[in-house]
Structure 1
Amino acid sequence: MNNYELTLVLEGKTTAAKKKSLLESLEKTVNLLKGKIGKVEDWGVKELFHKIKKNSEGLFLNCDLELPASAVKQLDLKLKTEDNIIRFLIVKK
C-alpha cells in the first residue's frame, strides 16, 4: 500500500449535497479498490486563473489516500467519468 494525495477541483457552484454525494462515491470506489481515505480537507471556493469548462471558480478538496499501486489507474479512470469534477491530481507522497 502506498500513500497518495488527491486534489479535486469541483465546479464553484457545487452544493453541499453534491459534494457529500461525490465524497461518498469516492469512498465507495476507494474501498472497492482495497484502499482507505484519510483526512479530507475542504479548501473552499477559489478563483481560477483560467476558465476550465466555462467555470471561473472552483471548489477545492484535498484527500489523503492509501491505495495499492495497481489501483491508482482504476481510480484515475473513475474520476474522469465524474461530471462535477473539472480537474483532479493524484500524487504519490
Structure 2
Amino acid sequence: MSVYYVYILETISKKNKKWYYTGYTNNLHRRIEEHKTGKGAQFCRGKKVIKLKYFETYRERSRAMRRELEIKSLSRKEKIKLIKNFNDIEPIDA
C-alpha cells in the first residue's frame, strides 16, 4: 500500500524573502532532500533555507493531487493559518 504526502515548505531567499511551496510525493524524506540539494522543483533552487512546515497523508494519489491543487489555490494568509493549526496540534501520548 502506497502513502502519498501533500506538503508545504517554507523557503527563504538570499534576500530574506519568505515563500511557501506546495507539492506532493510518495517519499517525503527523499523529496525534501531533493529540494534542499537543488534537484527538486526549480522554485526551491537557490533558496538559503528550506523547511518542512506542514504535511498531510493520503492513500490515493488522485486525492493527494487534488488536495495539492486546493492548497496551492489558498492565499498566503490561509496557508499560514493551515501551518499554524498544524503546529498547534497536541501530540498523542503513546
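Taking 12.9, 37 as the value of Rg and Dmax of the Cα atoms in Å derived from one of the structures shown (1, 2), identify that structure. The value was obtained from structure 1. Using the calculated result 3.3 for distance in nm of label points 7 Å out along Cα→Cβ at positions 20 and 76, pick out the matching structure from 1, 2. Label of the source structure: 1.
The maximum of relative contact order in percent (Cα under 8 Å, 6 or more apart) over structures 1, 2, that is, the highest value, falls on 1.
FYI, it's all coordinate maths here, none of it is from the lab. Computed from a prediction, not measured in an experiment: that's the story for all the values here. Cβ atoms are built from the backbone, for glycine too; each structure is taken alone.
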